[in-house]
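Okay, got some structures for you below.
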Structure 1
Amino acid sequence: MSTIDNVKLLEIPKVHDERGALAVIEKDTIPFSIKRVYYLYDVPSDSYRGGHAHKEQESVIIALSGSFEVIVDDGISKRRIVLNKPNQGLYIPIHIWREIDNFSSGAVCLVLASTNYNEQEYIRNYSDFKN
């Protein structure tokens, strides 16, 4: 079973010059093979996303623009992590509950996932997650 200690910030390599910055995600940047990519945007500042855990899916969450906070929970401990740098990703292993809130105006949340979408592998009830 994953613990809160398995959640970690990943540095995404970047190149910066007078023309701007370029962040690069390659095979070795992420600790799994990427099967799905999706992003959240236009999320009202008083809304939250997530509210689930995964049985099979590992994820990396990146704030491409703006900022938001990710609450991660292993059923015993919780941590709140601010994401606000497009060259930093938050790795979340399986069996970690996550909620995302405090979206800034214009925030874009990119998620890299290790699995294709499968509703059956989601744990959407917190009581079930705790058990």
Structure 2
Amino acid sequence: MPERLVFISHRSRDTWVAKQIAREVVDCGAKPFLDEADIEAGADFEEDILEFLAKANELLVLLTPWALDRPYIWAEIGAAWGRRIPIVAILHGITVQELQARPEIPMLIKKRDLIDLNQLDTYLQQLRNRVLTE
């Protein structure tokens, strides 16, 4: 049975939160990709990201006010969008209304179900169900 691969996109300032999410993803039976955990020192950072994104079943992006200006997050979202894999946006420190009011945020994010970090359990239950039905 193939593993469900979840790419976790985040800004380095949010590493602690991303690690907690990654631990929960493992508990759901899926395999997370977290750059600081999965890319070795000296490795080709961008190549490793592209390689995992090419295999990932879904992208979980942690959107915080300070993550919105990180080009890598938007590149990772674009790569997932181009592959037509699910993109799950978890909001932390910003509300749905605040995110949707920002004109620079692409519609491909605004039209998704945006999940507040406090409702992460909803996503995790859905992930468990996907893992069980694969």
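Rank structures 1, 2 by distance in nm of label points 7 Å out along Cα→Cβ at positions 6 and 62 and report only the one at the top, that is, the highest. If you can, show how the numbers build up before the last one.
Values: 1: 2.3; 2: 1.2.
Answer by largest value of distance in nm of label points 7 Å out along Cα→Cβ at positions 6 and 62: 1.
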Of the structures 1, 2, report the one carrying the highest value of mean count of other Cβ atoms within 10 Å over residues 14-21.
-> 2
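Going by distance in nm of label points 7 Å out along Cα→Cβ at positions 30 and 46, which of structures 1, 2 comes out largest? Don't skip to the answer; put the middle values down first.
On the way: 1: 3.4; 2: 2.7.
Structure 1 comes out on top.
Suppose you compute distance in nm of label points 7 Å out along Cα→Cβ at positions 102 and 118 for every structure in 1, 2: which one lands on 3.4?
Values: 1: 3.4; 2: 2.0.
Answer for the origin of the read-out: 1.
For which of the structures 1, 2 does the calculation of helix-only ellipticity at 222 nm (-39500 (n - 2.57) for each DSSP H run of 4 or more, over all residues; to 500) return -500?
Values: 1: -500; 2: -13500.
The structure behind it is 1.
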Given 28 for relative contact order in percent (Cα under 8 Å, 6 or more apart), calculated: source structure among 1, 2 = 2
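FYI, it's all coordinate maths here, none of it is from the lab. Quantities reported herein were computed from a predicted structural model and do not represent experimental measurements. Cβ atoms are built from the backbone, for glycine too; each structure is taken alone.
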